1. Comparing P, Q, where is volume of the Cα convex hull per residue in Å³ highest?
2. Identify the structure, out of P, Q, from whose coordinates mean count of other Cβ atoms within 10 Å over residues 8-15 was calculated to give 15.4.
3. Computing helix-only ellipticity at 222 nm (-39500 (n - 2.57) for each DSSP H run of 4 or more, over all residues; to 500) gives 0 for which of P, Q?
4. Using percent of Cα pairs over 18 Å apart, for residues 32-79 alone as the calculated read-out, with 38 as its value, let me know the right label among P, Q.
5. Please state which of the structures P, Q yields 33 when relative contact order in percent (Cα under 8 Å, 6 or more apart) is computed from it.
6. Tell me which of P, Q gives 18.9 when you compute mean count of other Cβ atoms within 10 Å over residues 56-63.
7. Using distance in nm of label points 7 Å out along Cα→Cβ at positions 72 and 96 for the comparison, can you identify which of P, Q gives the largest number?
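Every number here is computed from the coordinates shown, using simple stated rules; none is lab data. Small disclaimer: the values here were computed from a predicted structure and weren't measured. Cβ atoms are built from the backbone, for glycine too; each structure is taken alone.
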Structure P
Amino acid sequence: MNGVVVKQGPVIAPGVPLAWQIVGVRDLDGDGRADLVWRQTQTGDVAAWLMDGVTVRQGPVVSAGVPLTWQIVGLGDLDGDGKVDLIWRQIQTGDVATWLMNGVTVKQAPIVNASKVP
């Protein structure tokens, strides 16, 4: 954007398979630049693209094969360590869980609420 005028930006990665969807944009590695959190809608894999502007610097898979009944519903620093954490919701039971993260490494994965929220 340039004010209210849309400017075309560069293509970051042409031809990303449609089964991969961006589920969040936050600074995961603390470099001050937005990174991309992806979810593979057929396998459940979770990946992160650590970005350097519009260049993918690193693209690790954070976790493979997470059950599809768990969906990422938010990102934020839940434990106050300055790192972005992932918030999950189990779509059949209503359970809420977090992945407390250290960059792209899951350091702890507690269930926050094991019962349905009214």
Structure Q
Amino acid sequence: MSWLSPGEFDALVEEALAALPRRFLELVDNVAIVVEEEPSPEDLASLDHQEGEELLGLYQGLSLPERGAFYSNVLPDRIVLYRGPLLRRCRNRRELKAEIQATVIHELGHYFGLDEDAMP
């Protein structure tokens, strides 16, 4: 059994997002942040994912630099937060909130067009 209910986890995601700088979030357009329990085998296979390493989040969509002048009327890109791996990594709410923020910032880096080597 998990140490945090799904509802409490979702509330903590909202807290973590609210604590991010407003100027930063105002630059983000057409991106939904969703929570899934675990990454699917397809999600893991689509990445250069190391065996035994837990995937905490994933950006799915078209990065900002790839969006052209005709980018409109499309479904939102997604930042997926994986509840299971995040809960296994963190021991308390404070750690979890910080890890959620770090994961969202990392995935937003992909939205802005950064690759893995360019991010912390």
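1. For this comparison of volume of the Cα convex hull per residue in Å³, the top structure is P.
2. Considering all the candidates, the number was obtained from Q.
3. Label of the source structure: P.
4. P
5. Answer by label: Q.
6. Only structure Q yields this read-out.
7. Q
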